[in-house]
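As structure tokens, here come the structures.
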Structure P
Amino acid sequence: MNKELFKNSKIFEIDGDTLTIDDVYKIAHAKPFEYFLKLKKSSLKKMHESNDYVQEIVESEVLTYGINTGFGALSNKFISKNDLKELQYNLIRSHCTGVGEPFSPEITRAIMLLRANCLAQGFSGVTPDAVELILDFLNYHIHPIVPQKGSVGASGDLAPLSHIALALIGEGEVIFHGKRIHSLFAIEQIEKTPAILGPKDGLALINGTAVMAALGCLSLVEAKRLAISADIIAALTLDGVRGTIKAFDPKIAKLKPHLGQLAVTKNMNMILEGSEILNSHFDCKKVQDPYSLRCIPQVHGSCRQTFTHAEEVLSIEINAVTDNPLIFVKEKQVISGGNFHGEALAMCMDYMAIGLAELANMSERRVEKMMNPTFSDLPAFLAKDSGLNSGFMIAHVTSAALVSENKILCHPASVDSIPTSTDKEDHVSMGVTSGRKLYEIMKNLRSCLAIELLCAAQALDFLRPLKTSPALEKVHALIRRHVAFAEKDRTYHRDIQVLSEIISSNELVQTVEEVTGNLA
């Protein structure tokens, strides 16, 4: 290790037991040399003991699945001691069958971290050097090329994890210093050597739920931020169309005290506190707003509860042992089981996808209300000179397209099992498909919220000189630093992109919390 490169790095120890979802997110998005990851000494000890026991089995030539047998439907094939090294390499090479675009560096980093954390518990019999090389890849920002498609979410995420393992043995491709290169060259550049696979290393490296768990973790952190952003943007829209805050009376929420509803009710009141616009029409004839405004606590709150469930499942999964077979050193046992099955993850991510899609559905409906002068009393499509200018007509169409796509993506992958491996693996979770769909819905939601933010800021400008709340005035100022009022038609693609980045960076939430304090 070049100690000079890591002199200012934060030490991060991997022990298999204490990883958090936020840890996964921050390591996935870390800058080069921000962290130095290493195995905890106690974990190294357990890994060596487990690996030593595997070596004992090899010498005894007792038939043991995953060590001296074939795999899957070939598990009844005994492999002689002289062929075990070739067996592990053949496993990795043959399982590299992924197709499609590669995962982003952030997702790939999360996958590697989760696989290392699983193996660090010492129940896999893996050679510790192989796991330490995974951490070297993370430390030096060597990111294997991992095609997104090819896992059915049981027997582990075999194909995508095999592409990572292929890079570790020096036969794959990686992104290093911004270039796509052969992994052997990257390993040599950091003065390391490729992993030499021991009797169970190939299977241990690829048999687990790291890919789907990585997608779940990264999506969940973003989702929780987007949920708060959705409250803020909805509040801005409410004032932009001169809606009422009466439906957010805490007395209403207390009669239906779901935790999500209580949190959103609290947020809406905090965000809108002090709005001149609210006070300007307190006694108007609008008794009830449409559901997309009136039912924000009920719907946004319900969406949040899908995240609560996902957090419970993911927190367990990322510190679980998802390999097979498992090595129990004290008991001198090797036991085959099914911890590689991703059903819990697949189901919770399908559920979370519904929550994100519903936030987007509500956002699109609110945008429509701003487009419609009959409801909003604002210029049609928020255009200063409607007719000559189309305003945000097609921005709304984009939002409609995204929410419609989300509805298709919300079909639960977890109910769509398909048998593989001559029907030995006859029920699978499709967890990576669940995760990939979830991640796409999350990106669509972010774009929908950006479009609503663009429109709500324009609506607010038509109400001047009236002011919204102090918190939302800061939001409006933030928007106007990056996106100008639309005096006439222009290209809105860049505006949507910039606002999407502001939402993604969490700057929107931070801007409001400077006034309100922490939102729920």
Structure Q
Amino acid sequence: MTKYIFVVGGVISGVGKGIATSSIAKILQDYDYKVTTIKIDPYVNIDAGTMNPIEHGEVFVTDDGLESDQDLGNYERFLNEDMHRINYMTTGMVYESVIHKERNLEYKGKCVEVVPHIPEEIIHRIETCAKKTKADFVLIEIGGTVGEYQNLLFLEAGRMMKLKYPEKVIFIMVSYLPIPDKIGEMKTKPTQHAVRTLNSSGIQPEIIIARARVPLDKPRKTKIAIFCNIKEEDVISAPDIQSIYEVPVNFEKDGLGERIIKNFGLKARKNKVRAKKWEEMVKNIRNIEKPSNKKVLKIATIGKYFTTGDFILSDSYISVIEAIKHAAWQAGYRPVINWIDSEIYEKNPKKLNELLNYNGIIVPGGFGMRGVEGKIKAIQFSRENNIPYFGLCYGMQLAVIEVARHLAGMKNANTTEINPDTPFPVIDLAEDQKENIKNSRYGGSMRLGSFPCEIKKESVSFRAYKEKTVLERHRHRYELNNDFKDKLEKAGLMMAGVNRERNLVEIVEFKNHPFFVGVQFHPEFKSRPLQPHPLFKEFIRACLTAR
């Protein structure tokens, strides 16, 4: 009896389909339904692992080791449930599967065609997800914008599902309504054209979520209803707001949950206790984020995946941003996160003094040599000036290099990713990764997914987790080289967390410092708004008390 909701985008990319899908899922969850989500990326890539984060945004990693689109992180944060491989598909995955079946004669000698066999494979994956999760509702977010060539086959799959299950499938379009400055009036015409483009694929949306700078007024709702062939109450206003977590509450002002349930001919009552918990969190965030709130926490995030032309793309580190917010909000503080390109410290080291204006410093994950020396300079500055420092993945590896160079007497220490000939390879490829690189096996071959970490009781990390063994998600090829552990420990670096199965160092901490922690994993992936990650909470606590 599973019901299916396809979420598509109109007019512009980046319209907010992921947050809309997450919010709809959250609303239905508050009606006591079992809900799951699927993200469809119309790329020929098999997964998101080889995509440039500046172009595509963050690569989110699931417990079972899938490198996926960042929207799976949004799904997890809103639903407070883990996503898995079955919650993601790409054009590449679908075609690979169809070709594999053809080679194995699973089509029994038929001529395999783009239509219907590709849409049928898409439908099969959607139904498999529904079956495995036993969901009452499956929300399917189709990436891209209506009218693009790339997502036509996914729209065709949706059309075929609607034909197959007319009472069990609806379409929701998230569209954009511009307000040109020189005109000053909200325009519905782009949305009308987007709906007609969708109609040309044989699909009529049941609900339109209208994204705009401000709430929709009645004339605009009426116009969309008339020209897009839907009921006026099925036009949902989605104005810009301060926090993404307010979106479900905003949608419910227009009764979105009830409209969806009515479209399916269902009857349900909202679980007010469950919904209230979220509403109280949103109210708390709204109060904390007021500009008049003087309880401000300044965090410097030092990386390199920020700029695209003249613009800043924070999506490269969206999970880090949200994890900082979760922990700061719980502490009652308004986080101010500044993006700093590490290359400026290579060009002008005097700029490092500006870091004294921050409560804490984070160096997130990344790859490659650009900006690395600037990051190491910033790490050294934070250590020497007692500024709380949190290194994530690459940020942990560079912290090890910094200590090795400046405290352990290994002047030219480095990672072999940057300098294969370094005399002190304190960070090096794991043996299995050397084989992968040798044979050019890059996609899906990193150390991926959840692994156990055993934590020393005397560490800051244990104080944060209050557990001896934790599970955290990984995405990397390089590891701390155990040949240098003794020298590093003598220099004051504690090996605070270790994976016993492979004897790999997962957490390092510098002693006699307010907070100097580097983790080989990505704790940001497991932070939720109602359950901030323990290490981020401890980092924020240190930021508030250290200086």
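Tell me which of P, Q gives -11000 when you compute helix-only ellipticity at 222 nm (-39500 (n - 2.57) for each DSSP H run of 4 or more, over all residues; to 500). Provide the component values of the computation, followed by the final result.
Values: P: -18000; Q: -11000.
The read-out was computed on structure Q.
Figure out for me which of the structures P, Q the number 5.8 belongs to, where distance in nm of label points 7 Å out along Cα→Cβ at positions 131 and 467 was derived from the coordinates.
Numbers: P: 5.8; Q: 3.2.
Of the structures listed, the value fits P.
Comparing structures P, Q by distance in nm of label points 7 Å out along Cα→Cβ at positions 75 and 443, which one has the largest value?
On the way: P: 3.7; Q: 2.0.
Biggest value here belongs to P.
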note = One of P, Q was used to calculate Cα extents along the principal axes in Å, yielding 73, 66, 45; that structure is Q
key: For 2.02 (Cα Rg over 2.2 N^0.38 Å, for residues 187-234 alone, calculated) the corresponding structure among P, Q   = P
key: Comparison of P, Q - label where distance in nm of label points 7 Å out along Cα→Cβ at positions 51 and 499 is highest   = P
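Read-outs throughout are calculated quantities, based only on the coordinates presented, and are distinct from any laboratory measurement. Here the structure is a predicted model, which is why all the values come from computation and not from measurement. Cβ atoms are built from the backbone, for glycine too; each structure is taken alone.
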